[in-house]
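What follows draws every value from the coordinates through simple rules; no lab data is involved. For clarity, every value in this text was computed on a predicted model and none was experimentally measured. Cβ atoms are built from the backbone, for glycine too; each structure is taken alone.
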Structure 1
Amino acid sequence: MNDTAPPPRRWVAMQDVAAAAGVSAITVSRVLRTPAKVRVETRQRVEAAIQALGYVPDRVAGSLSSRESRLVAVLISTLAGSIFATTVDGLAQTLRAADHQLLLGTTEYSSASEEALVATALGRRPDGIVLTSGEHTAAARAMLASAGIPVVEVWELPEDPVDMAVGFSNLEAGQAMTRHLHAGGRRRIGFVGSGRLPVGAGDGDRRGRLRLQGYGAALADLDLGPPRVVREPFEGSMVERGARGLATLLERWPDTDAVFCSSDSVALGAVSEARRRGIEVPGRLAIAGFGDFEFAGASGLGLTTVRVPGHAIGAEAGRLLLARKRGEPVDTRIVDLGFEIVRRATA
């Protein structure tokens, strides 16, 4: 039995590439930074050595002098259900075009997790931070404000953003969908969401709470009686929560004729539960979601939903962040890109 520990691994250094290519480290640096200024034969030798050794340039070391990491930290609430997928894609495309990359973290709707991630991300000296939450602890807000880098909050329109915000009104979206269901003849409208009651600033699904608030405001304006609300805890997938939520809603209020779900994934679970129970959708029960995910389209579930410009939100957040980094003036700190009600087969 060999108890000898393997030697510790180390990163391949620029000097290793230089030795393999038979050139100086300065020449390797020139190949990486200004390849057109290096003779073709020399450049090819260096590039071959880089590929053979698996060399990765040390961007952090380079940032010590330039004060640029070319990293943008993105802290999103969750990866479940691909809610933020198009936004991250739009952001990534905009930043890649400017030779920046993403550093991704998830808060799981926890203010404490966001605070810890903000500290960790700032330790990497990113060139900017994008957040999907509009609520933060005092400590997180202080760190963000004192970092001296661009901060963009997305998917919400906070009254007092840390720096900039790009999104839409979740409250108005909740009102609009409830009014749409009412205009279709529905009078006993329920709401199924996913989350928990907040225990601190930033905890829970704030956007879902705003949609719920909009739903309640519309019910009051339309004189449709008290809200019929089921808020499923975070256990299980969002589809499972939607199925459980509809089952609970119908047990409590059997005469419900429409349900607005806080996301398309929750609505998918509600539609599946309705079909299992033999409930005709939309005849007996209209079901609407939020997000306009790919599966919600006419070739998929045919779900009536709220369409939000996810990709555009990410792209605009990237544009604002890069403009702020370059020292350019930003005309509007809060950008409202709106939403759209999409009517399909389920309502």
Structure 2
Amino acid sequence: MKALVLAAPNDYSIRDVDAPTPERNELLCRVRAASICGTDSHLVRGDYAGFWPPAYPFIPGHEWAGEVVALGENAATHGWSVGDRVSGTSHDACGFCRACIEGRYNLCENYGDPTVHRHYGHTWQGAFAEFVVHGLKSVFHLPDTLTFAQGALLDPASIALHTARRGGVQPGDTVAVLGPGPIGLLAADAARAMGAGRVIVVGRGGRLGKAQAMGNEVVDYASEDPVAATAAVTSGRGADVVLDCAGVADSFRWAIAMLRKGGRIAAVGIPVDDVTLSLQDLVLYEKELVGVRATAGEMRHVIPLVADGRIRVSEIHTHTFSLDRFGEALATFDERRDDALKVIVEP
């Protein structure tokens, strides 16, 4: 098969490699669409070398959809057939540690142990290839009403839904979303699907324009103070929930300041640098700050929400390239060419 192979940081090429073989409780799938994630950019640059990936050569990619072409032992018993349309997610956890048993497999205590845990496209070979093997715990039936491109965006949509759920969005809530990137835009939809009464997106530039076009209230932090603006539109009360999808020092500080007393912040944006925060408000007003890692079972919940248009993944799909044009696809994503949001690669 043809695959994008990283030989070292910033050293990649399309190569002919052996296609993988499915083992027990695994599927071999033809990849029809794979989406570029911000983590993929870090992997290509070697920002986490030794951890993601643990070694070279390596095939990245973890947001994908395709069709089943071969079954490993026991897969048919669990409802899979050759020809089934499928969407993949990246975490294939051990299933028996305390975190997994309690339903938080995204926090698997055996993470990184290749004998029981696989994080596809991170610690295990991924989906920027013509074929990929996944375990049954990390694949989901793709409805016929969804395209393969939409299927490739179900994984980030599930992360957005996990973010809104970690934020504890309740019907009627005012939700502020910091960062109108792909996850932020999908998180705004997820909050509304959970019953948010109003959604305010904070950002700037073309992406903020996209947030407004998708029906959100917007605040341009380049021209106004987002904390004051949020206070003004909530009669001084503040947001009930803040979803921080930016993960920078300013967004963390704004999140705490714009949150109402007793409200909750869910942070999915990963800070690259250390962040210094004043936590007096957090303590005195019982505000909460919780982290968000990937997804913990939301794929099954997000599929019907995408299928009926409540979480609009097609709105963030802006560009499509063939696998042999991966360099151009990655540059388009990294440089936000033509207001790029999600870039799909078709092997």
Quick one: distance in nm of label points 7 Å out along Cα→Cβ at positions 74 and 274 came out at 4.6 when computed from one of 1, 2, so which one is it?
-> 2
Which structure, out of 1, 2, was mean projected area of the Cα convex hull in nm² calculated from, if the result is 25.0?
-> 1
Comparing Cα Rg over 2.2 N^0.38 Å, for residues 226-313 alone across structures 1, 2, which is largest?
-> 2
Figure out for me which of the structures 1, 2 the number 2.9 belongs to, where distance in nm of label points 7 Å out along Cα→Cβ at positions 138 and 322 was derived from the coordinates.
-> 2
For structures 1, 2, which has the highest computed value of volume of the Cα convex hull per residue in Å³, for residues 114-217 alone?
-> 2
helix-only ellipticity at 222 nm (-39500 (n - 2.57) for each DSSP H run of 4 or more, over all residues; to 500) was computed and gave -13500; which structure, 1, 2, did it come from?
-> 1
